[in-house]
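Trainee: In the part that follows, the structures are each spelled out as structure tokens.
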Structure P
């Protein structure tokens, strides 16, 4: 994400590898902020393969909540310790700064304001609201809806231009209608996402964190249903670029 000349990366999943290759291709020094929602493996396992992290000319600031009495630095170090990876975090080369936060905290990245809120997920997770120039993007990955709307997230997403929200399941899948129940697994449905987007007055809702078992055809079907339920709703896909300022998107 590019905001006011600042590069912001959210989470460190497998997408970090192609992102790193694209960033490194310029040959220019890279300065970026990495916002980490939580430390489950699918959100950090791409970091060891992020090529800019191996160059001394690059600088990265990480923000995350500590989990189970461990900060992000310790978790990344353990992930890259023998015998799972041949190069340790302290030997990667780039300059790293790690900042710990609590959900509800706010901070700034230059002129960009960032607010946070807690999500309902096993072990906890953090949602981020990124604001600049009157525009707002909210990223809420890994959240299970409750019987009533999750007010901290409703408040965080209030009036956002774009809300990217966990929509792993359909309502039927979540409740076990024709499939095993997924209640308590830490993820939500596209229908509940639309409900929250309505309550928060979000302009564009993006369905995110797809179930790996969902085919492209099923996601296309869900996209039609969701955009009918809430016009303008999008299904996130690899390579999608959203221009928050102009409310436009490309694939």
Structure Q
């Protein structure tokens, strides 16, 4: 029985930019969304609104770009109870592993701008918003997101030299003893590395489906309880111990890129 299908055109969907707008003022949220939609761009965008930092805390990994109000919920912010302000949310995001979204802070107080540098914010916007500045900042953010996505590569030692390989060219990765085997569309490459290190480096696009296999989620055609089928027809064993984690990663990948 097939439990999941890879939507047609998912690789095209990998050019989509997913954006979260987090502000507890309805007018500001609506205004930000309208400004984003006014920008002329070739790539698709998807926008989700959040009224609190707590709501975004467990979902930020799904986004490429966050518009985050620094003073969000500041009057009752208390990390011990789960109530966060925008800056505290940003600190928790930056303390996490894996791919990180760009953060653009929105604030009504210029004094808070200096705090943005502590969490590697891409930019900040002061209220009331200047539409021309917004357009410039948004365009540069979109360009950086797409450039970094296109340039995501795996760097490794092969035949005595460093080799750089686009991760999108890898169907799946297999561990064989102390070696890693990269399964490409028409060939394979072997080198010495640890699968656990690659799993950490490539999380979000790759998922472990077996003790010794990482699969590129962009090439998953379908899966059952025991097997993952790739778009080239290759069947890979799916461990019952990895099933739940794989399904969760696959669904998250679909939400991000479909």
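Trainee: Computing Rg/Rh (Cα atoms, Kirkwood Rh) for each of P, Q, which one ends up highest?
Mentor: Comparing P, Q by Rg/Rh (Cα atoms, Kirkwood Rh), the maximum is at Q.
Trainee: If distance in nm of label points 7 Å out along Cα→Cβ at positions 58 and 162 computes to 4.1, which of P, Q did it come from?
Mentor: Comparing all candidates, it corresponds to Q.
Trainee: Thinking of P, Q, which structure, once helix-only ellipticity at 222 nm (-39500 (n - 2.57) for each DSSP H run of 4 or more, over all residues; to 500) is computed, gives back -6000?
Mentor: Structure of origin is P.
Trainee: Taking distance in nm of label points 7 Å out along Cα→Cβ at positions 90 and 154 for each of P, Q, which is largest? Each step should come with its number before you reach the end.
Mentor: Details: P: 4.8; Q: 3.4.
Once distance in nm of label points 7 Å out along Cα→Cβ at positions 90 and 154 is worked out for each structure, P has the highest.
Trainee: Looking at relative contact order in percent (Cα under 8 Å, 6 or more apart), point out which structure of P, Q has the largest value.
Mentor: With respect to relative contact order in percent (Cα under 8 Å, 6 or more apart), the highest-scoring structure among P, Q is Q.
Trainee: Supply the structure label, taken from P, Q, corresponding to distance in nm of label points 7 Å out along Cα→Cβ at positions 146 and 218 with the calculated value 1.5.
Mentor: Details: P: 2.9; Q: 1.5.
Label of the originating structure: Q.
Bear in mind that the values in this text are calculations on the coordinates, not laboratory data. Bear in mind the structure is a predicted one, so any value in this text is a computation, not a measurement. Cβ atoms are built from the backbone, for glycine too; each structure is taken alone.
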